[in-house]
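Taken together, the values in this text are just the output of simple stated rules run on the coordinates, not laboratory data. Note that the coordinates shown come from a computational prediction; the quantities given were computed from them, not determined experimentally.
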Structure I
Amino acid sequence: QNKDIATCEVTPQHLTLAGEDAYPRLGTYAQMNPPIRSGAHRDGLWHWLNQGVPDVLGSDHAPHTIEEKAKPYPTSPSGMPGVQTLVPLLLNHVAEGRLTLRRFIELTSSGPQRVFGLVGKGRIALGYDADFTVVDLKKRWTVGSDWLASRCNWSPFEGMDLTGKAVGTIIRGHRVMWEDALANEAVGEPVRFEATEFS
């Protein structure tokens, strides 16, 4: 079954940062495509997110080094690390009332399942893979360099105080991360797609 769809994603960076603050504070470290715009643009993204328009969250994980990002514009590369900060940033938005937990789950689980036609993903139910993240919705903490795992060793959110943190991640019933420590062995299997399963 071939189905053509149009889809839309938004990143935590665009939902969190505003140009008026980001560029004076971060300089070329805030450079990404599409660019970080004004607070009014950020508010517009929140309006449409709460109308159900974006289907998924994207991380824009572009792990450029400090040396690369420190180059003057326009020779500095666009993009920033974002995989590790995706969940805590969105949990902070949940804590501050901008986002419901249900909508957060749609953007990270059921939305990607629907858009990409993933088999056995997107919900906790009989017959589905046991993939989930355990979170502490009330955990107050500060993003520090010692917590960052990306080899580029920086984040535009370093020093930011957040509420909400992932405690652990389970993939197909296997613990892959718990209390900021990765499992000793990698586990995983290829993702299955509806197009190949049922064709």
Structure II
Amino acid sequence: MEPLRDIAEKIIELSYPPQPISNEAVDKFASILIRTNLKKNTMFLREGEVCTQIGYVEKGMIRQFYYKNNKDLTEHFACEHSIFICIESFLRQRPARLMVEALENTVLYGIPHDPLLEMAAEDYEIEMIYRGLLEDSLILSQRKTDSFRFETANERYNRLLKEHPEIIRRAPLSHIASYLLMTPETLSRVRASLQ
């Protein structure tokens, strides 16, 4: 139980805003976590499957992506100590359009939908953790949308470089380009202009 408790505490720290949580709530939360080991290039969630877990990356890296006009477009990256969720599929328990793939050998801890909602209905502290994780996810989504609305290609790349240099170092350039809504050629020009 001790390693799961450590993971639970790390996840709770990511909820927005961070809340002091009792030891009992941490233990309850830890008891529902599901560990998954993924090899590089393995799918965690395929299009049409229901997202039944909020994911926490303990080790490795994943990306969320979708296909549009036969193009593979990256929506989100998550590396160590970060959360990912296919929010509509998770909240509505409907088939996902987003897919989740391990870009490296990855260790995930999943927070399963049904046990989480059951605990949240009975325990205010668990409900606060759940709400905080959703709020953090929505804020992250809003920041990304605002970046695309208001920033140039150079500004978007510089923001990613400053806030998430591990993505620049570890993700394939084609995935980074699609995440930033650029062609690979534009990304190459942006990178060249910084050197």
Structure III
Amino acid sequence: MSAWISMISDEDADSHLKATLDLARTPHGTVDNVMRVHSLRPNTMKGHVILYRACLHDEANKVPMWFQEVISSYVSTLNTCPYSYANHWSNARHLIDDAARADKIEAALEAHRPQDAFDGAHLAALTYAEKLTLSPGTMVDSDVAALKDTGWEDGEILEINQIVGYFNYANRLLNGLGVTTDGDVVGYYSSE
């Protein structure tokens, strides 16, 4: 079982769900369980797909794609979400394209010690991500000022904020419904 609730297959989908499943298809032609778990309510799947793609796969984003995936992975480790971590760390590793560097970053993320692999603007972003994930009610203007002080521009800060917010949503969706990667093609760049 890939989730604790039922998920409708492509074969059993009505026309509205089929159209939404088609919207949610990956470059591999599949629908990942993170989206299929919405199959009982296609409108939430549609909203989820649109939000996900705006946060992570929008050509207008300025935060480098590899670092978007690192932020995604860090939030997912903080939330102990193996589903998102498996997918987004696979993506980050692919985009980093340096095994030794990727190993160092992965160890730092898993230890919740991003300072072991990052400094400057990247560390400031991961520090912001950690606080927003673990203590959202304690955020203050100096948290954003710290990002600006290291060179992040307002639009990039918004992108970082949205990635963190999205993964906190997605991690809770996945963990709360027991969604697994069983049957998924893990990672956007997988060649399977």
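For the set I, II, III, ranking by relative contact order in percent (Cα under 8 Å, 6 or more apart) places III highest. For the read-out helix-only ellipticity at 222 nm (-39500 (n - 2.57) for each DSSP H run of 4 or more, over all residues; to 500), a value of -7000 was computed from one structure; give its label from I, II, III. So the calculation was done on I.
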